[in-house]
Structure 1
Amino acid sequence: MKFNKYWLPVLFMLSLAACDKELDLDPAQSISEDLALSTDANVKSVLLGAYDGLALDGMFGGNTMRDAELMGADGEIRWVGTFEGPRFVFFHQQIANNFEAENMWVDAYYTINICNNVLDALDVVNEADRAQVEGEARWIRAMAYFQLVRFYGQAYEPGGNNSQLGVPIVLRPTRQIDEASFVTRNTVEETYAQILDDLTKAKTLLPEENGVQANKHMAAATLARVYLQMGRYADARDNASEVIESGAYQLVSDYAAEWNNDDNSSEDIYAVQVSSQDFLESTLVVYYSIPAFGGRDGDIEILQKHLDLYDPNDARLAFHYEGAGAMRTGKWRDQYRNQPVIRLAEMYLIRAECNVRLGTSVGAPVDDDYNATHTRAGLPAASGVTLDDILLERRLELAHEGHRLHDIKRLKGSADGLNWDDNKLLYPIPAREIEANPKLQQNPGY
């Protein structure tokens, strides 16, 4: 199913707190929220718009996944493109008006506002569908907040009070800009608590099957990812195990078959739906690929330091290719193909990591989960797998998919000489937001 957002009423296009005065005017093509949210069919149409919001380039359409790799590059990839925004991200030279930080903020709160409108109108949804609609809106909102807090707030620290600043939590629709719109930043602890609240409720509300839209397993997979980032290993393990044991997804037998597909593979838990007929495209393809396959000029090059991490017989190494004078990843090669965001391979590696950390074997022995991806890559089965083995396997299996920066932070590593908690590994709060909302506090150094 492909989503189209052109129908969306202008009222949902308000950014949280930085709308220019011109946006207070009522365009002729806009319609009131009373009409837009007055019927079951209309609310469900608005919900589809939230999926499109989640797929915008400032969310999971590609740019934030790209930036998570650029900020954690550490000599493994290189930005050579001409666009200033990603170049400043790559060199850790962002300023408060960097477009990438602004783009994510606007797209995320745009999407959150759509979800809030849907949740505010649940009473007009057919009773039989109400729980599912609520679950989908909560899952989308949690996905947006999870991206926000990881880019604008310092990392969650297990055992800490996590009073460091996160992002503003807004749970009611923003339909006009007034004093109530001038919100402050919640703490990281509060932001994660809201994410977990949305996801745990979504998991109970969603069906097991729902096409390409959110289902119970998708909520569990997202919970596994969030709990891993928080260092709550038992919870991460159990949710990942639930997804694996559901049987709803299967690893594709050939690693290359997971990528550049028109439809979701058996491994895809959540993928951005892309087609040549839709307004969406994967910006990962735009920047990672080359003109021969529909990309730009090959803006991101894969360097030898990264390639040296692989065993020479690893199919994931072979999936890289040479083009336009540099090495490229085959993951984001072809234009107008679905873009995997959460896939089953990640669940195996989460369960393996958590089991080895906890000394448990919930769901399967550690070696078995590790070997699920390791042997698929054409490598011999391993035994006595260690935490270091699993972390390397995760790095190779999930390379170029938007995990690198977040893994550096949760593992307290470093990138380009910057420690995991360096403010240069954060986005700045966009300057236009600070100017419009005097209650917002900027990240240090910007």
Structure 2
Amino acid sequence: MVSASARIVLISAIASGQGKTTTTAALARKLVRLGQRVRVFKTGPDFIDPMMLERACGAPVLSLDLWMVGQAASQALLAQAAREADVILIEGVMGLYDGNPSSADLARAFGVPVLAVLDASAMAQTVGALALGLRDFGPVHMAGVIANRVASAGHAKMVASAMRDMPLLGSLLRQEQGLPERHLGLVLPQEVDDIDVLLDHLADQLVLDMDAWNAMPVTQLEDVHTPPIAPALHGKTIAIARDAAFAFLYPSNLQCLRALGAELVFFSPLADQTIPAQADALYLPGGYPELHAQTLQDAAQWQQSLRAAHADGMPIWAECGGMMVLTEALIDQQGQRWSMAGLLAGQVVMQTRLAALGSQAWNMPQGALRGHTFHYSRFETTLTAAHHTMKKSAIKVDADATTASKNSADSTAQPEQFSEPGEAIYRDGNLHASYFHAYFASDPAATASLFLREAP
């Protein structure tokens, strides 16, 4: 077995809202400016944080997850990154022990130490108690703490005095301007004026104890063999919508489609571009169509090319925001109605409350395609679903039992057993649409079937 090593830390916290992404971005940018080769991963399903972290470190940010990605595939991704980088930062999800599997499970699976980001804005020495609790509850190997939102250097010293046998690796001053957010999370980095100035400022404000940082152990990773992907899409060209309305794309999904043999071409519905003429299939990923509804309504050439492609039987996979633009209308947050492509009967209505969140899987004939759902809208329709995904939340996940077969094109794998239906999958000919976001590499053979034309 080939092995690789790097300084790896999983950055977690006691809960969401502690500043994990801001701190991870600041640390990544600071280390890059110090001449380090830095790779960043994001735990669990997420599109927006990885875009911000990619801007901070200058390299694509992939997902790690013991269930959605799988343990073997996650280890392979880490080992590959360790061959190319000096430092690997893994941003956790929610609190350290939240979820099944949790960020702590991920850290223990690969022997990675945890770096806790703790909001010190309303406390001082109590940060030490939180850090000890986080370490000992699991337990996990706690590399140290970064105190976020400290008021001054004196405040940071008070925190450091209570750390006992754990180092205060750093502190980040309370920011007047942080990373901006909206209903699905952070604002996309390309929408933030002077984003690199902001990231450089965060890096400047992060006080890092370099002696303690350099004293952290290097993690050794064994590479693992992952089965090759059969080129089921060889010779096929897939058109992918990509702009501010269709921005929620796992980099791994693009890698998987290329590994399947597909050629990828990109176009922008917001620019009223038509589906490229050479396309054999169409992928409409999620994003923020509700923020660009008028532009999408007015994009007559784009809408006409979409209707023509569907009428011609082109395979279309549309997920979340991609499904929303296929409906008859979109009702935005202000109650304004905007006409969409009209391929699916019904309308999408934005709402202030979260409609669905969680990991799900679609049991297909080829295998189980894993992914997640996260949306603030509802689809009001008379259509009958062709299929449903199934929710993962009702079953116990044994992280140690996660195997490479879940990340291969092994069509002999048995369907996973779930007890609760999740998102509806709507079908009209070769069009499939759902709120479900699929992680393609979880089953490449199932993925390929979405982009292959079936005879009428």
Structure 3
Amino acid sequence: MSLRIYNTLSRVTEPLSPIDPGHVRMYVCGMTIYDLCHIGHARMMMAFDVVQRWLKCSGYQVTYVRNITDIDDKIIKRAVERGVTIRALTDEMILAMHSDVAKLGIEPPTIEPRATDYVLDMLGLIGQLEAKGLAYKASNGDVNFAVRKFQGYGKLSGKSLDDLRAGERVAVQEGKDDPLDFVLWKSAKPTEPVDAKWDSKALGFDYGVGRPGWHIECSAMSCKTLGETFDIHGGGADLQFPHHENEIAQSEGASGKPLANLWVHNGFVRVDNEKMSKSLGNFFTIREVLAKYAPETVRFFLVRTHYRSALNYSDVHLDDAHNALKRLYTALEGVQSETVAIDWDEPFAVRFKAAMDDDFGTPEAVAVLFDLATEVNRTHDPKLAGLLRALGACIGLLQDNPKHFLQAGASLDDQAIESKIAQRAQAKASKNFALADQIRQELLSQGIVLKDSASGTTWETVQ
């Protein structure tokens, strides 16, 4: 079966058919950089990390573009509050993001464009739209997109202009001809810092001093890096409307060509069954989560839920993810796994591939890993252990040393633990079972569980 992907635009699952055979070009809307990334951001970046990994495992060359928005109202406000330049703030937050996501095993995109480097391209796109009658200069100095002049607005979100007419019951914002219109170029305010403004005249355009609107950024950056039409456009479900709808209107309005052949959206993150929201105060930064849980535990928690499904975040679910991942590493512990090239005709690999080829079905793929781990436990076959690691690598799992993962976070150093194990062995040899049990319980109270087998005693930490 060929790889099939759910297309938000058509609302059906479609086969992937790259414009350039063998080469997939994918654009994903990235972060607006004014603060540390939270678990919702991690969920989005993880979803498309898995997508690009599986595309590569399937033999495709992948050009993966994930942008950075480094100019907008929130960024300006935060920079002013902190008394720093916009560039200083965004540089700091980009470094923090790179550090956080690297710990989760999220690979960097092929290209990571910053919006402020593409302002000239944005102005050029605005010029094309104005020439086609789809953009107009407003009385307040802004340049707006005329939504009703673009045929097909609402096709991604399923919203018709009639559905959106509720906006007509409120006053039209200053400068807008219609409540549905959105800003392409925002006229600068006197109170805004100098580094939040561009002089469009100096760049060859007559739109005054200002900055680009949010939506035009992605249209310009995707076109510049991937061309006017590319294979996959992705992002969080919250971006489907209005951001992605507006991208389509801008890009297709200018070029007359489809922006992307497949639109892919990951589901929301919920916290204890409530939608995660800064306004509700129920969001967690990646750093806060990693202070409590191992990075691969967090990755496993994110990956084992299908990317389009809502993800419920809670300590209970992360504890369960940790214990489940330990079962996979326990199967690898003590087996000298061979490095293998995946034989895609091998029965476990066939099942894994079928799951991933069905719209990146990670829940079913993870189930295959557990079935394979059961077989490794039964046979201690190095080739099967190698296959388990190789299949895990396709979704960024099981690349740690098993002993390191199982013993991570110990409250005692290795030497102290091994000393206790030796004392316990001596107590058992002397038939002082009460002391042996006392030592076991003492270690357990410090988060260290002993595991006896015919080959000796090993240990691991408990979450």
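Readers should treat all values here as calculations from the given coordinates under stated rules, not as data from a laboratory. Remember, predicted model here, so these are calculated numbers, not experimental data. Cβ atoms are built from the backbone, for glycine too; each structure is taken alone.
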Looking at structures 1, 2, 3, which one was semi-axes √(5λ) of the Cα gyration tensor in Å calculated from, given that it came out as 39, 25, 20? 2
Comparing structures 1, 2, 3 by distance in nm of label points 7 Å out along Cα→Cβ at positions 74 and 386, which one has the largest value? 3
